[in-house]
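Each structure below is given as structure tokens.
Throughout, read-outs are computed from the coordinates displayed, never taken from laboratory work. Predicted model, so just to flag it, every value in this text is computed and none were measured. Cβ atoms are built from the backbone, for glycine too; each structure is taken alone.
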Structure I
Amino acid sequence: MENVTMRLAEFISRLTYDQISQKALETIKACLLDSFGCAVSGSTTEWARIVNEFIQSQKGVQESSLWTTDFFGPAANVVLGNGTMIHSYDFDDLHMTKIHPGSVVIPAGIAIGERENINGKALMTAMVAGYETMIHISRGLNPKATRDKGWHLTGTCGTFSAAAAVGSIWQLDTRTMASALGMAGTQSSGLWAFNADGSHSKRFHPGRAAQSGVIAASLARAGYRGPTKILEAKDGGFFKATSFDFDFAAVTDGLGEKFDTEDMVIKPYPACGSLHSSIDAALIIRGENQIHIENIGEINVHNSDGVNLQCGFDYKPMGVLHAQMSMKYCIARAMLDGMLSLAQFTEDKLRDPEAIALASRVNFVLDEEINKIYPREFPSIVEVVMKDGEKYKVRVNVLKGSAENPISWKEVQDKFKALAVPVLGNNRAAAIIDMVENLEDVEDVAAIARLMKRQANA
């Protein structure tokens, strides 16, 4: 069998800016701006505040910026906070292999890039290396199989992607990069137990994965030897440990030939990505028909057993994350308000008796055809059944914000401004947009990091 880890390490160590497709480079810019917006908005949350205060209490060598603060500290620490902020509202970029690469790769790439004063092209190359690594590993694991075992793929696959991004910046040779992947994999973690009680742990997974990846690459660069067969080892290999139906060939198939980074989804809703097609369908029904909420008998969501496992639980007002993961709440709230934004996840909305009552009438229905293709595809059918028997039914096959149904660069900017301007102000937000849009011409990415700090000079 091919040494899968070594083959992946070879791809990372040899990737250059000129090899990357123009579409992938454009997508990376959109993901970067989107992640910055998510981080700025996320900085206002309780869970981000707790993590950031912990990071600042540790102090340490001054290397990298903790965004939205005036703290300058160890790169391996600030990435924990920056990743947590990006994922704070589940509004960050998504790939159909059930991962959020931006919340892991971007903190690692920016922090080390800032420390090393790299240029924009080097940052984009590192980001693509990280995104491709995370996507290919997740695909090889079989996302549904590893998710069914209770793993959160952004946390488990993220360690590899952060190590890849940092290794790309440092131009590690293939064997050293394989060691970095090995050290990343042995730190891999992230469990789905947060759904049981609405805890904060999901927010923390990307930041922790970024931290583990930075540590892994740093140790490998210093000569620390990691397992160079971390993915495929029969005893204790990552794939065997975290999945029951994996495919090593999927890790290397098409690697460097077709850039899967092109297929990233920019999320229009701050909710679990697996729910987006259902939310789209509910909003279409509401927008095209005169629906009186009090006359709704039930709402049936036809989808896969994976979506039901992850999001089909009975809704209780146990916090923002619980609501964002809840099929019942998100569909009810979309039907009530005709939209699903951050405003739909305030405490008064989460406890709204009308939303709770409507959520109780949202039902999951297994659709065998959708079940066979999820999560390669994320379709959904929503059926609203009125008390008088009238029915409204819509199927959505393609997510809004995906490569097949993309949002424009202007829409990415609009989302960023809506999230960032209340915290950073118009001038700094405009400067960040300009710098990201022209990232290939940026001579030192530290300039971007400074704009993301509390008292940056725009």
Structure II
Amino acid sequence: MGEQLSAEERLARVREAGCDRLRVHFTDLLGVSRNKVVPLTQLDECLEDGINFCISAFCVDHVGEVIEGTGLGAEVDFRDAQVIPDLDTLTVVPWERSTAIAIGDVRFDGDWLPASPRQLLARASDELAERGLRAVAGHELEFFLLRPNGSGYEQYAKQPGLVYTLSPSVDTEGVLRKMEDGVAAMGLPLIASNQEYFGSQWEINLRYDDALKAADDAHLLKLAVKEIAAQHGLVATFMGKPIQELGTSGYHLHLSLWDDGTNAFDDPDGPDGLSDVCRQFLAGQLEHARGMTAIMAPTINAYKRFLAMAFGPWNVTWGHDNRTVYARIPRERGKATRIENRAGDGTANAYIASAAALFAGIDGLERELDPGEPVSGVAYELEDRTLMPFSLGEALDALEEDTFFVEHLGPQFVQAFLAMKRSEVARFASAVTDWELNEYAVTL
């Protein structure tokens, strides 16, 4: 697990670092980090009263428009919500002078906001705690580092064939080293970094932790990567496929359940060394795979991963150490026994993705579902399996049709998320793309 510091120890550390301002953050439904900056001297007041944000900040799309029909805009008169910083997340921002950061929880009309992503995950974790189980997660995020070139973006480093190489030959300006330094200085549990398959594609890994702490860490990791890239005139993107000629980036969510310090997924006497708890939780992932997809793959672009059949799932299957399936069970057992959900890309909100996966697993436990037999070989070649949704619109329909998810995620979240994402689908459907012009303008 990561370093465990008390709130008092965290506050002492940021003061010793000379911090005199505090960035108070929350994540909206898209995973965008929203914040206000206050003097650190205002901390006691912030902890008591919170910091006011217009509630419609949750309903702003990727181009800055407030989306209608979310239930969190005009319907509630654009009133203020309050964000209460959680001092368990307080840490320094090493790439910004004299600055600390804390992630907050959102309160609206005197209650915690049900649609808040962090609140969703806390509720899912609490449901498992009622069963005597502790949810543990690890987030594997791949990203590309790009340079704006006036007409679009090009790779920061173009050298091919250097997968699993991280040295000055690929990190030519030392930007990844600065990211490693920044992540470590924040106190995040950095365990590894590497170049992925394509030039300018990277991965920085953090150690697993309790589900809420791990999501906080993943949120801060993405923030660090994007902000340090921006300071160097670069763009770090967690899009599934940002460049036509290159491959795709994934987001692999590792999950396990623990009971009094023991991994509840491990059973040396069970089939393949897996417990009934593991198999039922896995079956819940498969049962709700299509319903979860809009959350795991929440952009138009994300579905290019599935269609590429490049280590992204094509159908709803599971297997042992098989990277062509939806849910992979790595070969490690004991404390390392876990389920890897491979449906996401890095545009997913870590809190919502974790909450959805946990709720799906809870359904598997409640109904004692059976995942069936694992597959071997290339899962893409199987013809008798449920297919993934292959567009965001199809995935949104699957989410709305999954009554279990609608109930457990809550009507406020589902209404807001569907309204925002269906607006995104409609805007894309009416857009004229460069591909269309290049394909048709001259010949037709």
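Determine which structure produced the value 0.60 for FRET efficiency 1/(1 + (r/R0)^6) of positions 243 and 403 (r between Cβ atoms, R0 = 41 Å, to 0.05), calculated from the coordinates; the candidates are I, II. Structure II accounts for this read-out.
Calculating distance in nm of label points 7 Å out along Cα→Cβ at positions 19 and 355 for structures I, II picks out I as the one with the greatest value.
Suppose you compute P(r) over Cα pairs in 10 Å bins from 0, in percent, for residues 155-410 alone for every structure in I, II: which one lands on 7, 29, 36, 22, 6, 0? This value belongs to structure II. Kindly point out which one of I, II the value 2.9 was derived from, the read-out being distance in nm of label points 7 Å out along Cα→Cβ at positions 27 and 115. It was calculated from structure I. Taking FRET efficiency 1/(1 + (r/R0)^6) of positions 11 and 91 (r between Cβ atoms, R0 = 35 Å, to 0.05) from the coordinates of each of I, II, which one would give 0.70? The read-out comes from structure I. When helix-only ellipticity at 222 nm (-39500 (n - 2.57) for each DSSP H run of 4 or more, over all residues; to 500) is computed for each of I, II, the one that comes out at -10500 is II.
Given 16 as the derived value for relative contact order in percent (Cα under 8 Å, 6 or more apart), which of the supplied structures I, II does it correspond to? The partial results should precede the final answer.
Values: I: 21; II: 16.
Attributed to the structure labelled II.
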